[in-house]
1. Computing FRET efficiency 1/(1 + (r/R0)^6) of positions 150 and 374 (r between Cβ atoms, R0 = 25 Å, to 0.05) for each of I, II, which one ends up highest?
2. Suppose you compute helix-only ellipticity at 222 nm (-39500 (n - 2.57) for each DSSP H run of 4 or more, over all residues; to 500) for every structure in I, II: which one lands on -23000?
3. One of I, II was used to compute semi-axes √(5λ) of the Cα gyration tensor in Å, and the answer was 38, 25, 19. Which one was it?
4. One of I, II was used to compute relative contact order in percent (Cα under 8 Å, 6 or more apart), and the answer was 8. Which one was it?
5. For the read-out distance in nm of label points 7 Å out along Cα→Cβ at positions 406 and 430, a value of 3.6 was computed from one structure; give its label from I, II.
Structure I
Amino acid sequence: MATHLSTGDLNTPRDAAPATASIAEPPAEKPWPSRGRAWYAVFVFAVVLCVNFLDRGILPLLVVPIKRDLGLTDTEISLLMGFAFVMFYVILGLPIARLVDRSSRRRIIGIGVALWSGATALCGLAHTFMQLFLARIGVGVGEACTGPATYSMLADLFPREQLPRAVSFLNFGFIAGIGLSAIMGGAVIGALEHLPPVALPVIGVLKTWQLTFLVVGLPGLLVALLMRTVVEPVRRDLTAAGVGVAGGRSIPIRDVVHYLWTNRAVYGPMYGALALQSIPSQGAISWGPTFFIRVHHWTPRHVGLAFGITTLVVAPFALMAGGFLAERLAKRGYHDANLRVQLLAICLWIPFAVAMPLMPTPTLALIVFGINLFFAMMAPGPQNAALQSVTPNRMRGQATALFLFVFNIIGFGCGPTVIALITDHVFHDDARVGSALALATAILGPLSAWALLRGLKPYGRLIAATAGKQ
């Protein structure tokens, strides 16, 4: 049922009403940036996101040689995939997010790109588990720097009703990163696998998987320079939801916490659903290639090509479908349009995500993977637009940091390890990694959908209450 409320219908429950502080007079309306400038920024953000996921997504294709050369278990590999990656975010995510809310966001993104690209290259110089673990921590700088800053800038580049489409197009970078990391990673591995090990002074002998990290990491340093061509947009709606801060100071953390807690009926389901759904989805991203290698005996090059092409073909249509559907529902008066589309996408994703690793042939598994991917990728645009739409400007960096904290700590941090633990300690068989993926999805997917269902009405009421404040 749609949530139809006018801007004057403010009789909302206490747990769904926007928090209020000292209410200042709203400033004169500021003009939005030109469409060309706004969409150019989206293009650069997409390139940055592409490099981000290219650097972080290369590891799953290298599980077999890394595990062999360093003598690791699945659980140790999962720590490199997830826990090491999120360590930087745990330590510095919030301080960086506070900088996002008061400093140059484009500069923060540029520095982040340079740092994580350098860290990816350093992965190629690692000769021990601990060296690789420390380098992977550096790769985690990407999400801490780019996520909050990017989404904060988008909300100042596009009106609220256009935000789902902008975020969906931004996620083309996410898709390109995943697709290209699979294709390029597989191609690089295939091109280098017949070469003899390369011996370098001081560094020592570098094997194929180490050279792969070097090849994909160094070009990101050039992408960092692109951020200098993006104009920092004027911050908007600084008094939205009654939140106003003089000058360029950050809103105190206690005020952010108070706002989120007062509106816990809105933010709780959004964060909770993300946490529950990200474990099986990120577990599948991390262990999907290994599943095809172990169970169906594909080569890394074959897996990379199949995953990459499927992702590049299917996901863009899904992103456009999700953004288009959210906009259509919003125009028809559904204030909960963004969350409604996300709920629909998750409900359609669950059965195919469970079925994919249980298919008897690799061809059937790949077909089901494509369907599963379509429904999964309908959600990111409306999901991120939902968060930005209900969060005051000078809280967006910190609210997005918390959102990405949940995504990274629970999804990237725990997802790969949860799958590895199920494989190692429930099924006791490396070849049952597919069963571990299916089991995790069957349990956590429905819980994620239930959480979103609980948040639909409170989210719609808060959108209605803050309408017209941008």
Structure II
Amino acid sequence: MMVRSIILAAGRGTRMRSQLPKALHMLAGKPLVQYSIDTVKAIKLEQPILVVGYQADMIRKVIGNQVDYVHQDQQLGTAHAVGCAESILKDKVDLILVLSADMPFLSMDTLLNLIGLQTKNSGPVTFATTIDANSRGFGRILRDKNGDIEAIVEEAQASPEQLAIPEINVGVYCIKTDWLWQALKRINKSPKGEYYLTDIIGLARKEGYKTPSILITDSTEAMGINTRVHLAEAEAILRQRINQQWMLNGVTIPDPNTTYIGAEVHLEPDTIILPNTHLIGKTIIGGGSVVGPNTVITDSDIGANCTVIASFLEKAVLEEGVAMGPYCHLRTGAHLGKGVHMGNFGEVKKSYLGPGTKMGHFSYIGDAQIGKDVNISAGVITCNFDGQNKNDTHIGDDAFIGSDTMLVAPVKIGDRAHTGAGAVVTKDVPDDTLVVGVPAHELRKLK
């Protein structure tokens, strides 16, 4: 039996009060819609179909080719959104799984159970409900005196008595396609001018079909994100789950309430993450490393047994045994070799520091290739920008760069060369040579 999924992501999400489409608001470092995509892919269905509308180009740019796209030109409700996929799905699949882009906690088991129940259902549709006093805008489940579901009433159209019903519609359906397409054409426009997919339940009942449902017992799983308040609630739930899982996997987190670890971060056992640390994107941290407190690391690869104190790293690489901080900044392209030490208030950008190199405090290294066991004293600056172009600096193995040296790129410092304190180096320095002064000149050979 062929099953395809449709993920609804065309709406603006007006209650978010944002120019950004709701589907792209970030949760633990990932767009909301990515959670629905990942869950569908985890149950091994065919490529998901994503219905887009508001800011569609922005969504396509972020999500890429993970999905097939259908465009909803006018946002006329959920039934209209599903109907936009008819041209590419009609007569090609048996069942359609419909879910929303704003349900990050929906589980694989729920989707599999929903599909399994519908395959046994003689009627056209099966859907999911939950019990939750906080409806977050979901519709209410109306049952007859026998307990069978009669209809779903949207919150905006519900009476006070209906609003008091604790069972709510989750907005996840599994539907027979040969029935769905004709049913969509019989849905009437709501008072808000939209076509609601929830109306298919009432249509199925009028045709004499049973409309079975599965109950999601953990209402958190059914949580939909409609406001930034909901987004913050989801962030807190997800952060707790992520931190707990890492602690169970051998990571020490002394204060989980002030530790922020993204959904795509990977940590090795015996890592210690200290308070007020933010690990973002596809960051990897090796075992035995100590990170924090007060550290932000984005899309970086940190080796084993490193120490990073009160620092900011973005798209950087640290090999094993690097020690840095406090108050260091590694910008995109920074690569610190094994055993590098970086003092406080240092900054590195688009540069490689070789194994064993020591970089003093208040120094800036940019567009540089630095050898092994180099000493970079306090206040050293690579003057890499000439007003038009960025230029490279090369420093050989075992060199010694004195305090407050200015290296005016492009320039090369040879192996075992030294610069005196305050030197302004504008020309290449040969191996085993000491230069001093402004501009720097050769004082003597060191061998």
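Just so it is clear, none of the values below were taken in a lab; they were calculated from the coordinates. What you see is a predicted model, and the numbers here were worked out from it, not measured in a lab. Cβ atoms are built from the backbone, for glycine too; each structure is taken alone.
1. Values: I: 0.55; II: 0.00.
Result for FRET efficiency 1/(1 + (r/R0)^6) of positions 150 and 374 (r between Cβ atoms, R0 = 25 Å, to 0.05) over I, II: largest is I.
2. Numbers: I: -23000; II: -5500.
Label of the source structure: I.
3. On the way: I: 38, 25, 19; II: 60, 21, 17.
Only structure I yields this read-out.
4. Working: I: 30; II: 8.
Among I, II, the structure yielding 8 for relative contact order in percent (Cα under 8 Å, 6 or more apart) is II.
5. Working: I: 3.6; II: 2.6.
Only one of I, II returns 3.6 for distance in nm of label points 7 Å out along Cα→Cβ at positions 406 and 430, namely I.
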